[in-house]
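The numbers here are math on the coordinates, done by the rules we state, and not lab data. If you're wondering where the values come from, they're calculated on a predicted model, not measured in any experiment. Cβ atoms are built from the backbone, for glycine too; each structure is taken alone.
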Structure 1
Amino acid sequence: MTTRDFAALIVSLNYAPEPTGNAPYSTKLAEGLNRRGRAVQVLAGYPHYPEWTIPAGYRGMTMDQQINGISVRRLRHAVPAEPGIFSRIHMELSYGLRSVLTNWRKTDVVLTVSPALFASGLAVLKARITGTPIGVWVQDIYSRGLEETKGSSSLAAKVMKRVEGQTLRSATGVAVIHERFRAYVVNELGVPGDRVRVIRNWTHISVPDNVDRAAARSQFGWALQDTIALHAGNMGVKQNLENVIDAARLAELQGSSVRFVLLGHGNQRPALEKYAAGVKNITFMDPLPDELFTQALQAADVLIVNEMPGVKEMSVPSKLTSYFATGRPVVAATEPDSATADEIRASGAGIQVNSGRPQSLLNAVEELVANPELAASCGAAGVPYVRSVLDEGRAVDAYQAWLSNLITSAN
């Protein structure tokens, strides 16, 4: 065998048909490696995200599937009704224990995806025992998230930092999705710099050139005279979507034409719907299939990213990779020195406003509406950024080379 002919096992709690989060990336990477002639197997959890419930039809403790040419073995695990730190750890450990007790069959290299960190830690332990090269693909940084939401002095943050650092230092190599992640992993978690590779996420939607925006808006019930500001994706704690609802409340009070739309699902949606009761300038939409999802993005006037105050480096919203591809301008309510703000500045695709400031969010949307040239300029800037930085083919090639190098370095 040459390293160009390797067989890979991907250990990923999230996988298709989950529509958001890590699943689209794990799925596209497996399929991309398979198209390049690599033998790929996947150990995945049962679909549950972002609704936090396993859909009907997924029975038993184990399921074997063929999904677009990929052999996927699904392992049932705990799914918390109300996700929190400890309930998510329980879920990850229940999946992780099953994944390491499963026969990994013949594989030359393992790629484990974090989240799920605790499942990844178990996979790294098994790989070290069996002498199998293993890379950890870091999509979110757990310890940084706790530092930003709970404080760096909290016991939970200190424990998580120790667990995350040990897991990543024990792997053969680490891939992260942003330079800001790399700096933290190297400087704070102590992973040697030569073992950390930055490979950017990519746009995982296909954007047609001929979408009839008027027809799409009519389909979604959006009036032509309204300004639609759309947030698409998970409705969790770190999105702090109460800020968007407060902006919608201000829009109503001020007689603005801006109507905010929250598209998707998540553990915070019921609470958000209750918080938004009586607000006329806000609408909730259920998740859409890919084609309609793309139409919704293109039919909106402005696309919204919203983050909790204090969040800077725990994650890079995956929605940005889709937003930039649509040619629509983006407003990001985030800290000015966050990774998200860096992406907005690097792409030139939108406006950054401070998080937790609903009036600033509303003002930014209205500024883009009042200045069509600025809106068009921002929207147009996103597309070449996708082609040059967020290209799927380039990313899959980079992962193929990285995994090959892990095999070489371990031999």
Structure 2
Amino acid sequence: MGSNQEKHVWVFSQDESTPQIGSLVRHYFLGRELKNHNVKVTIFAGNNSHFFSNPPQFDGNYKVESIDGIQFCWIKLPQYKNQKGFKRIISWVLFMWKAFFVPVKKIGKPDYIIVSSFPLLPVINAFWFKWRLKAKKFIFEIRDIYPLTLIELGNFKPWNPIIVGLRIIEKITYRRADHIVSVLSHTYEHIEESVKKPFDFHWISNGVSRTVIQEKEPLDPEVAALIPNDKFIICYSGSLSYAYALDSLVSAAELLKDQTDIHFVFLGGGPLKEELIKRAAPIGNITFLPKIPKLQVQSVLERCDVLYAGWLPSPLWRFGISSNKLFDYMYAGKPVIVACDFDRLPVMLAGSGYQVDPADANAMAEVIVKLKEIPDEEREAIGQKGKDYVLDHFTYEKLSLKYLELFN
């Protein structure tokens, strides 16, 4: 293939979408940058996911369409309500099965195939299509380490048949992938524990898309009206789940309830939301916003003074954290409080925030008060360090060049 000839990359990522549809948009962002380097990206994704706020609907099993220069092949899947339920597992199997029959003639043959996990099952499709269509390389991308995540955070037993099956697929994939990419900086340590042979590992983090952020949308008036205008606002944005140390943030809000000029905003949905709402009701200084399109998130963050991210202790974090919310926070130019026991976070490398113990609500409250009392210019300077750092190191414009090196 000549250097000026268009390269075609297939990406299997079941929960991938666009900012108008859902929240997992890594390869949409990468694809928008790669097309500037004569790389065509086709993303294979399911049409139903708990990550989607506006799922695509269509007749038949497949829909091929171009969105912002990226080709999507949507695969019809059933809806499910419980993200930990059996129907979600069925959707993984159906996605893998239907992916064998995608309209290749309409889509075009790939030069490179990427499987972005989780789920793991599409690696079976990748092995088949690489052989059948003579693709040059198969690249395995790890966003979350499965099945280890199911064991560490989902309380699955190592001998569970689902875990055993996924572990077999994982090990085979590590051995046979041409390249292994991860958004987590130290995933290679887990791979070394899993296979006893050389492998080609590359860290390609999550980041921010300057192109897409510049397309941010204003908040719906009814949502905007829920955010106080005359308060010092601390905001959490993302999934309201147990792992993110949100109980401690509510406890910090309770400690500060007598400081009537401080207010907390929780943006998003998730399995813990109803429980958090009940607990917050008597405190009086917490507002819960509904899940909103990704293009509106920056419109919320820019109205806040301090942003919060937390993770309860877990052995998983030794491999790294590459949270989309952290990069969104840093781009917003606000100080960030991170509650975790992990020391490899870009916020701390940038000097744009404070780190506290995720179980220490008193420490959180103290940092919030400290940030409120310092001069506005000093607080803005802290936030600006984060924005400068993320623009220097973690834009998808720059991250896409790392993938381009693998293709070349």
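Summary of values
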{"read-out": "helix-only ellipticity at 222 nm (-39500 (n - 2.57) for each DSSP H run of 4 or more, over all residues; to 500) from the coordinates reads -11000; which among 1, 2", "value": "2"}
{"read-out": "Structure with the greatest value (metric distance in nm of label points 7 Å out along Cα→Cβ at positions 99 and 315, set 1, 2)", "value": "2"}
{"read-out": "Entry that produces 21.2 once mean count of other Cβ atoms within 10 Å over residues 91-98 is calculated, selected from 1, 2", "value": "1"}
{"read-out": "For mean count of other Cβ atoms within 10 Å over residues 155-162 computed as 15.8, the structure of 1, 2 it came from", "value": "1"}
{"read-out": "If distance in nm of label points 7 Å out along Cα→Cβ at positions 27 and 347 is computed and equals 2.1, the structure in 1, 2", "value": "1"}
